[in-house]
Structure I
């Protein structure tokens, strides 16, 4: 928790700190699957769906 000489932090401050920490982790990278691979997979799925709709 906070040190003895600090004021208790509000819930909003703690949430803001958690969000900032998550954004920092996301910007560092180290993702298991690159974003372009996920985008390519999504494109293939959408293209396959479109082909099924048009040809049926």
Structure II
């Protein structure tokens, strides 16, 4: 049941068109996660990425 709830929130089309680059730099990961939050609600942004964004401000 829990897995069904997660899959209901996945924007499959967005994920297929926007794969995380292999060996992504921190800047690429931050950019990907920012877009991911805007386009999909399958999971929250990782704390490590949130912390990196805060440090950059």
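Read-outs throughout are calculated quantities, based only on the coordinates presented, and are distinct from any laboratory measurement. No experiment lies behind these values; they were computed from the predicted model shown. Cβ atoms are built from the backbone, for glycine too; each structure is taken alone.
Out of I, II, which structure matches 46, 14, 6 when semi-axes √(5λ) of the Cα gyration tensor in Å is calculated?
Numbers: I: 46, 14, 6; II: 22, 14, 9.
This figure was derived from I.
Of structures I, II, which gives -24000 when helix-only ellipticity at 222 nm (-39500 (n - 2.57) for each DSSP H run of 4 or more, over all residues; to 500) is computed from the coordinates?
On the way: I: -24000; II: -19000.
Corresponding structure: I.
As an exercise: FRET efficiency 1/(1 + (r/R0)^6) of positions 14 and 46 (r between Cβ atoms, R0 = 25 Å, to 0.05), calculated from one structure in I, II, equals 0.90. Which structure is it?
On the way: I: 0.05; II: 0.90.
Matching structure: II.
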